[in-house]
Structure 1
Amino acid sequence: MFSLAKIMKSVLGLVAGLTMLSAAAGMAAADETRVVFVTHGQSGDPYWSVVKNGMDDAAKTLGVKAEYLAPENFDMAKMAQMIDAAAASKPDGLVVSIADPAAVSEPIKNAVAAGIPVIVIDSGGSKLTHELGGLLFMGQSEYEAGVLAGERVKKLGLTKAVCSNHEVGNISLDDRCAGFAKGLGVDVPVLNGVMDPTEMKSRITAYLKTNPDTQFILAVGINSAEPGLGAIDELGLTGKVKIGTFDLSPTILRATADGKMEWGIDAQQYAMGYIPVVMFDLWKKYKIAPIADYPTGPGFVTKETAASVIDLAKQGKR
């Protein structure tokens, strides 16, 4: 014969057990480190996809919740709004890029004032990072990297150059062009480009036709470099007009290994995604705070070294 008292006792025991499990799950969720990235680069961009891969790999390895946010286009007003929203969600750490200081400095200062620790990656530099209250800057000095590129081209005995910039107004890319001119020691015109590779190739082709004395193209990134390679090849100028670039891709590395590209400047952006997740997780769990900037570049990948990292680039690690 069934006993109502026994049934009720079993039900109450089950409810109590479920309540304890729910509470434990809630405590686990509260203990989980949460990091939010807000950058100016879309995750589908060949450069920024590597940053996101680093973030994802670190989050998976450590059991951290990590989110990657970026405007659909180069929209600094939208990015500022995203930083505000991310800070309002109270993450354990906020990772940002500063492509336009005038647009995003205030939201970053507000986040810091609200007690959100901030790491700046890729663009903005050390000085501005610390002025805004950020913990550290992770990346390379784009201006100094440009200077080194200019000095390399100068050693080749070349002086007629152009800086191909697919995103004029992005302070990091503008600094690359300015540093290049400084290192080369001559005025270098800037080819004002676009993100669309077909249009970018058309603009580079038109520039080379109009300026047949051009000896060297510095591409400020993959979105300038790959169309530049195509334009040079289409015009039959391979070997006559030399090209070098910032950032890497499988296409760039293959061209470098084949002698069609002088070099690619590697900022090791995978680390920009991976390391901040580790730092914030250590801080939350063990109160281990990052205390110094973390340079990730520049490094020049040349014909002698390109083949060794092509497979890594295909995997989205370089």
Structure 2
Amino acid sequence: MGFMITIEHLSKSYGSLAAVDDLSFTVKPGRVTGFLGPNGAGKTTTLRMATNLIHPDRGRVTFGGQPYRQLTKPFTHVGMALEPAVFHPGRTALNHLLMLAPHAGAGRQRCEQVLGLVGLADAAGKRVGKFSLGMRGRLNLAAALLGDPDTLLLDEPVNGLDPEGIRWIRELLRGLAAEGRTILISSHLLSEVQQTVEAVVIIAHGRLVYEGGLAELEGLAGSAVDVRSESPAAVRGLAHAHGWTVREASDPAVVRIEGATPTEIGQAAMTAGIPLAGLTEHGADLESVFFALTEGQGGMR
């Protein structure tokens, strides 16, 4: 079972720049949690403080109640793949892992096993300097998995992966979470991890702006219906009369309505005698909610 990660009042400044500002949240075992925010939001700094690579000005991060530095054999408890990944270009993938293996209590067999797990078995003897960005990401993940850790901290793990690679890592991480492990993955784009995560932590300018389930975030996004009519002004009036939100669409014959279903709009238009040419429902626009949260920095928990 993975550790509960608890981040309490974490702060780190560089001169007058507050990289992380009084940040608090928790990450539960048994699910994949997305750690989201624009580039420069403080995600990597937070992960580095969590693993004792950077010392915070204030606050602390604990794994099951213990700071990283106090964990016995930390590589077997917390695996991390942080950016930027550092590789010697002249080493092969296997040699890179063999160099790290003693810290994780792993041998050659485990190194070969994790290379297979991340899809690099055929590249074990190739020099890392010849690797693509996606292959380097896979090798970084292999290093994080060496000690068969209970907890994974992954910084931009889908960076450089093609659609097939993104689908692969989604299935891998979900499988690891199903085993009870704690998994925290950072990304600057919600769309990249939307189908992978169950819970979301969003920060902007080092501060928490949202913490909760992905389903709750989808609830904030809501849905919209594009209404096509030869009388768009009448459709707008109908929407205002019912208290629905009206958004302008690129097509002047279309009115976008939020807060109502296609059935409700169709019935209201029929009652009012407004002819409609079409109703098209759009799903929740999570990316818009994400940008609204990070640009407006409206805090929600």
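Here, each number is a calculation from the coordinates, and none is a lab measurement. This is a predicted model, so every value here is computed, not measured. Cβ atoms are built from the backbone, for glycine too; each structure is taken alone.
A value of 1.14 was derived for Rg/Rh (Cα atoms, Kirkwood Rh), for residues 89-168 alone; which structure in 1, 2 was it taken from?
Values: 1: 1.14; 2: 0.94.
This value belongs to structure 1.
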Comparing 1, 2 on relative contact order in percent (Cα under 8 Å, 6 or more apart), the highest sits with 2
Output 0.00 (FRET efficiency 1/(1 + (r/R0)^6) of positions 73 and 233 (r between Cβ atoms, R0 = 25 Å, to 0.05), calculated) maps, among 1, 2, to structure 2
Computing mean count of other Cβ atoms within 10 Å over residues 241-248 for each of 1, 2, the value 13.0 comes from structure 2
Note: helix-only ellipticity at 222 nm (-39500 (n - 2.57) for each DSSP H run of 4 or more, over all residues; to 500) at -10000, derived from one of structures 1, 2, originates from structure 2
From the coordinates of one of 1, 2, P(r) over Cα pairs in 10 Å bins from 0, in percent came out at 6, 24, 27, 19, 12, 8, 4, 0; that one is structure 2
